[in-house]
1. Have a look at P, Q and say which one yields 0.7 for distance in nm of label points 7 Å out along Cα→Cβ at positions 10 and 34, as calculated.
2. Can you tell which of P, Q yields 0.55 when FRET efficiency 1/(1 + (r/R0)^6) of positions 26 and 82 (r between Cβ atoms, R0 = 41 Å, to 0.05) is derived from it?
3. Of structures P, Q, which gives -15000 when helix-only ellipticity at 222 nm (-39500 (n - 2.57) for each DSSP H run of 4 or more, over all residues; to 500) is computed from the coordinates?
4. Compute relative contact order in percent (Cα under 8 Å, 6 or more apart) for each of P, Q and report the one that scores greatest.
Structure P
Amino acid sequence: MAVLSQALDKPYVGYGHQVQPGEPYRRSCQLTEAQADALHRKDLAKFCALYSQYGKDTVLLGVLAYNCEPGVVNRSTILKKLKRGDRNIFKSYTFHCRYKGKFHKGLYTRRLTEFAALLVP
């Protein structure tokens, strides 16, 4: 079961879904795996839609926006390179592995996995 958590006084449920006004989730609410998965897919689709003009890089950018927020992606070297047609973005993508300003090995591993799975040649 996925349990509601608090981060910066903004409630989250499932796999990182931020509860929006009017949604029926509240503190200590439990979701089934199916409910959590459905919210996750809905959120990921929303973030991917922001980058649909980037074709085969849409999902990679959407996943990063889901994890870091769209503002981070929009200001990133990754997006600047892709706009120029430069797909040499490994170093830029794996740079996004910091928590509270410090390198986080778990996030680095996550970025490596995302990059390997989602970068389409």
Structure Q
Amino acid sequence: MARLDIIRLEGMLFFGHHGARPEEQALGQHLSVDVTMEADLSRARASDRLEDTIDYAKVHATVRAVAEGPSRNLIERLADEIAAKLLEQYQAQAVTVRVKKPRMPINGGVMDGVSVEVRVERGYHR
């Protein structure tokens, strides 16, 4: 059984046009994204070479492309699409993605934020 290591990218900030309300899609808003990737990184631990691990800069670019890409109505969908893209492009066995809309206005008030977290394992079919 392989050992699974954890790589986390936390608090990635983007600006996207996602939401079920027309004003969210028109005006856009800030998003915070956290990613946890579970992978066997034994080769990287032994070699100490970037090409043997998951490159954080490339992961960030992948997340940015989805988060700043076409509008989605729900952050549930956005998180799922980010997770699927990361599993497709990198050697992870599982990916957890948390998407947060900070300072979310709702019903005439404001809350600290709302977030959705999804975990997808390799082999899962959407």
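1. Q
2. P
3. It must be structure P, since only it matches.
4. Answer by largest value of relative contact order in percent (Cα under 8 Å, 6 or more apart): Q.
Any read-out appearing in this document is the output of simple, stated calculations on the displayed coordinates, not a laboratory observation. All values derive from a computational prediction rather than experimental measurement. Cβ atoms are built from the backbone, for glycine too; each structure is taken alone.
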